[in-house]
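Below are structures written as structure tokens.
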Structure I
Amino acid sequence: MADVDRAYTDSVRAALDKRRDMLFYGSAADGNEALQKLSVAPADVLLLDLQLPGMSGGALMRALRETDHFPTCIVCTRFYSRLSVEYACRYGAVYFLYKPLDYTQLPKLVLECHRASRPGIRSIQQNRQLEGHAVMRRLSGLGFAARLCGTMYLADALMRLQAQPALLRNLSKGLYNDIAASVGASASCVERGLRNAIAVAYQRGALGQRFPRRPTNRQVLEYLLDKLYDDEW
């Protein structure tokens with residue numbers, strides 16, 4: 001973990017150490033220190049802040065791209081902007097978490113992000129096999145970032161809505177809860193993931209022709225559900 005706040009790092013360590021399938025084995029207070037430690041002992045997952053002294057979080061991910069082992073990168077930040085999301089995703093971030101964190105859900109989310117970002121590890125879209133891959137390919141072609149958990153949640157949501165259109169009338173307590181239960185996350189994590197994926201796609205211009213302003217989760221779900229079997233999509 002790369003973060004200047006030691007107390008926050010200790011809280012994350014305490015949350016992750018409760019899991020027997022995880023090992024929190026290193027932390028760094030600045031980007032240069034993180035790069036040095038990761039070059040000696042590569043990690044499967046890196047939690048990092050974008051605003052690091054010495055070397056920014058984006059620069060750290062860029063540098064790690066040049067090494068033999070690029071970890072699953074999860075950005076933890078207090079500051080949200082479309083530009084920061086686009087910047088972090090460009091260099092390999094798979095998910096955004098906003099401080100203060102929900103430490104009860106953090107271990108499950110970290111594990112799911114890692115599974116979803118690594119080939120050969122069972123991930124969300126693989127649960128639906130070929131149909132899920134087809135939806136993911138279409139979303140990727142539309143401009144959604146395939147490495148984001150929110151895009152995977154979006155593919156899962158579309159397939160659930162095909163079978164149960166009524167879920168569209170009850171997103172928070174229906175659709176989001178169903179997806180959350182299947183991946184071991186919380187409904188709020190699913191909602192934020194969808195919102196983040198939509199924000200990134202909108203920033204890329206993927207939805208600009210259809211929506212003059214950034215759309216809500218519901219608007220995008222309705223739009224994509226109508227187009228799901230459109231051959232021109």
Structure II
Amino acid sequence: MSLYKKYEEQIKKFVAVCNKLSERMYVTGYGGNCAWKLDDETILITPTMMNKGDIRFNDVVFIGLDGKKLEGEKRPTGETPMYVNFFRERPDIQSVVHCHPTYTNSFAITRGKNWLMRPLFPETITEVGPVPVVPYGEPLTQRLADNFLPYLKKYNAFLMENHGLVIMSRLDIEWTMMNTELLEMTSMHILHALPLGDIKEISRADVKNMDNIMRSRNLPFMGADGVHNSLDEVYDWE
């Protein structure tokens with residue numbers, strides 16, 4: 001059976017997320033890409049050199065965990081080495097979105113404090129966690145892919161220095177897109193609050209108490225299995 005037939009419903013959701021990224025202006029031109037691991041051997045991924053708002057059902061591509069194309073008329077994104085690293089190093093991860101949202105991306109180009117590493121809103125703490133800056137690497141290169149390796153086990157969202165956002169989750173592509181929107185709203189709030197004065201963080205004790213939310217909602221902690229056992233461990237306390 002064709003993979004397009006087998007995964008018809010997943011493709012529809014995937015295309016809708018691609019189109020939404022464009023509608024939200026989280027991507028422009030050919031920028032950004034998405035990937036969704038559908039089973040242990042099959043990844044659904046965006047094609048190269050296509051505006052995400054123009055992507056339709058037959059434009060998506062299927063690749064294996066080695067990055068080789070399984071099915072599709074178009075070539076997969078040039079960021080394929082990055083995704084191969086992601087799914088190899090984080091077998092728990094199901095879906096990934098890479099985009100350039102306006103407010104969040106501000107923290108990718110500033111020399112100032114990265115407020116996305118701090119605990120500010122309960123929902124962002126429990127759903128996304130801290131967002132470190134991964135050192136710059138030339139786009140579409142193995143170097144860029146490898147720059148993630150020191151961070152991949154600990155976090156679920158990353159800012160590529162002078163480039164963009166990568167966010168991943170253990171759930172489907174729609175969930176990862178919702179977390180992208182949540183993070184962008186958080187970034188908007190931060191940038192609106194900064195001119196008003198000092199930003200208030202949630203205390204370490206209150207962050208630790210949010211473990212109750214994680215347990216009641218059966219949410220996994222950020223990072224690979226077993227790396228964190230409490231939200232208190234997720235953040236670097238000053």
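Quick check on the output: 4.2 is distance in nm of label points 7 Å out along Cα→Cβ at positions 32 and 104, derived from one of I, II. Which one produced it? The correct label is I. The greatest value of FRET efficiency 1/(1 + (r/R0)^6) of positions 88 and 200 (r between Cβ atoms, R0 = 25 Å, to 0.05) among structures I, II is that of I.
Between structures I, II, the greatest calculated value of FRET efficiency 1/(1 + (r/R0)^6) of positions 64 and 160 (r between Cβ atoms, R0 = 35 Å, to 0.05) is seen in II.
If you line up I, II by FRET efficiency 1/(1 + (r/R0)^6) of positions 40 and 112 (r between Cβ atoms, R0 = 25 Å, to 0.05), the top spot, with the largest value, goes to I. When mean count of other Cβ atoms within 10 Å over residues 168-175 is calculated for each of the structures I, II, the largest result comes from II. Between structures I, II, the calculation of distance in nm of label points 7 Å out along Cα→Cβ at positions 8 and 216 yields its largest number for II.
Out of I, II, which has the highest value for relative contact order in percent (Cα under 8 Å, 6 or more apart)? The maximum falls on structure II.
Determine which structure produced the value -10500 for helix-only ellipticity at 222 nm (-39500 (n - 2.57) for each DSSP H run of 4 or more, over all residues; to 500), calculated from the coordinates; the candidates are I, II. The read-out comes from structure II.
Only the coordinates and a few stated rules stand behind these numbers; no lab work does. Given the structure is predicted, the values throughout are model-derived calculations rather than measurements. Cβ atoms are built from the backbone, for glycine too; each structure is taken alone.
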